[in-house]
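These notes open a run of structures that come right after.
Just so you know, all these numbers are worked out from the coordinates, no wet-lab data involved. Predicted model only: the values in this text are computed from it and were never measured.
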Structure P
Amino acid sequence: MPTRQLNIRSDEAAVRATRIAKALGRTTTRVVEDALRDYEEKTIPRDEKGYTAEQRRAYEALMGLAETARASLLPDADWDDSWMYDEDGLPR
């Protein structure tokens, strides 16, 4: 994964992040990541399964595609894949 850079031009943010990092024995990057993760969890609404609205839309779209595919299957479609695996479930 490429390294991305985030520049925050705030003396207050730099001082706070450095102070917290020193107190916890972590890097400032780790402190900022943890803070952003916590903020995201507290502020972005999630449904009963923990999905954000965007994740729910993607999930519903995929499930719709799966339903469409399922409807187009032939009644005698063979899903037996036992020929690919031995008695221990390992690939032949």
Structure Q
Amino acid sequence: MPTISMFFGIIIRMYFGPKEHNPPHIHVYYQDFTATFGIESGELLVGEFPRKQTKMVEAWIEIHKEELIADWELCQNGEKPFKIDPLK
């Protein structure tokens, strides 16, 4: 599962392979926390995440939504996703 971005100790990853389930989503890691966020909604779908880091991830998703959708489509075709700029 390639890392597509990292910022403020948060790691963003996306599985690549045609068998990944919908809706389009990312896997997010911070310290001992693991969560899944929807790309289209920006919402926390699965897991627990600290409030401050959740807000950062939601903002990052909103800024990079088009790039994330493009990466999701690449992944669905079994292609490696591109890196996406971190939150600054």
P, Q: which one has log10 I(q)/I(0) by the Debye sum over Cα atoms at q = 0.24, 0.25, 0.31, 0.32 Å⁻¹, for residues 11-50 alone, as calculated, at -0.75, -0.78, -0.99, -1.02?
-> P
For structures P, Q, which has the highest computed value of relative contact order in percent (Cα under 8 Å, 6 or more apart)?
-> Q
Taking -9000 as the value of helix-only ellipticity at 222 nm (-39500 (n - 2.57) for each DSSP H run of 4 or more, over all residues; to 500) derived from one of the structures shown (P, Q), identify that structure.
-> Q
Can you tell which of P, Q yields 19, 13, 12 when semi-axes √(5λ) of the Cα gyration tensor in Å is derived from it?
-> Q
